[in-house]
Structure I
Amino acid sequence: MKVCRTSFCLSLIALGTTGTEAASDLSVAVMMRPLSACNLGARESVSLQLFNHGDPLPAGARVQLSYTINGGEPVTETLALTHTSLSDSALAYSFETAADLSQPASYDIDASVRVADDVNPGNDAIRGHQVIHWAPSIGGTLHGPERADSGTLSLSGQLGRVIDWEQSTDAGGRWQVLGNATAEHEFAGLQRRTWFRVEVRHGACPPAYSSEFIVDPG
């Protein structure tokens, strides 16, 4: 007697020959992509990791998947399994329809999976996956007195948080970090021509420097 030991045969046994109905339970375990970044585009991949908590799903079984961005129109696609999805196994899926995240903003992405006769619909969806598209850092412009021994410099037009102020007395050859993470800087007792600048960083984007500002002692 020939014994069938392939995963496909085993799945058929689980689904039919035992006389019991298959217990399907496919969940969205995690959204792998997209992730927050500085330069997201109009064709960002949306990828899910699914997990089969139930009985094996045979090759050819059809799974419906969908995602929405900020509660908009759902993108729905159907996956026909090319091989048996065994119990307690993961399955990755990337949507053919990419997500347009080209505008700097915060996006909430929901995703779901549907399979016939799912016995546990409560784990079919993942909601509120947040993706932030940060606009590039902008260093801004410095303002203040051009000739003074002491005074206050201010930063405007920046995009991002202030990392630190820096100053140089050799035309930018070497910069000294001043330990100031605010948008204003007070200086006093200048004895030499001094260059000032500010490092600014927005989210996960590379930092940017402000315009340089030169102060001559009064």
Structure II
Amino acid sequence: MILLQDVKNNLEVQALVCGAQKQLKELGFTEHSERHVGIVSERAGKILEVLEYPKERIELAKIAGYLHDIGNCVNRTDHAHTGAILANNILKDMDMPVVDRTEIMMAIGNHDEQTGMPISDISAALILADKSDVHRDRVENTNITTFDKHDRVNYAVTDAKLKIINEEKRVVLELTIDTKICPVLDYFEIFMDRTMLSKYAAKYLGLWFELVINDTKLL
């Protein structure tokens, strides 16, 4: 079986992750580097691990998480679909079975809130992992006076935790937001589509999604 570490060691993957980050930085987007894909990979695997999925599904979720944004190396538009095709080609060259490649393609192709929906356990785990990575470490702009709304919202988040409580069938995204930087309402204005997709993903896994901001349950 192809493992996450095999994918990380692949030179083509390394180049695409770096290229995606380079392009998005030039376009003024938040960070999508090894930090982001590493966090998403770890969280996606952890979600299925806590829910006691088989090891093979957990590993596929980790790989999907690591590869989910490589399509940004081509263009931000339709990056989920482009990334799915790129991932399939890379994993095919690595001799991953087509059944496993299909699962990863479906997950990557459905992770974006504009066009995607949870269509598998791996897809749902990837969505929850990806949409929960909001944090000031993702802000590339170093000049706070020129922040746009996305920069302000991400920079205002000083702590973010995703908790899976299997025995209670709940998934909780806990955020700490510095309201001196931006009001909580701005989070919803920017991330409502992501929040709803996370809710659908949780439901697919048989979980109830909760959003807690500054110790106040909002969803």
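Taken together, the values in this text are just the output of simple stated rules run on the coordinates, not laboratory data. These numbers were taken from a predicted model, which means no experiment stands behind them. Cβ atoms are built from the backbone, for glycine too; each structure is taken alone.
Ranked by distance in nm of label points 7 Å out along Cα→Cβ at positions 71 and 199, structures I, II are led by I, which has the greatest value.
A value of 4, 24, 34, 24, 10, 4, 1 was computed for P(r) over Cα pairs in 5 Å bins from 0, in percent, for residues 55-110 alone; which of I, II is the source structure? Don't skip to the answer; put the middle values down first.
Numbers: I: 4, 15, 23, 19, 13, 11, 9, 4, 1; II: 4, 24, 34, 24, 10, 4, 1.
It was calculated from structure II.
Here the criterion is distance in nm of label points 7 Å out along Cα→Cβ at positions 39 and 95, and among I, II the highest value is seen for II.
Here helix-only ellipticity at 222 nm (-39500 (n - 2.57) for each DSSP H run of 4 or more, over all residues; to 500) has been calculated and equals -17500, so which of I, II was it run on? The read-out comes from structure II.
Taking Kirkwood radius over Cα pairs in Å as the criterion, the top-ranked structure out of I, II is I, with the highest value.
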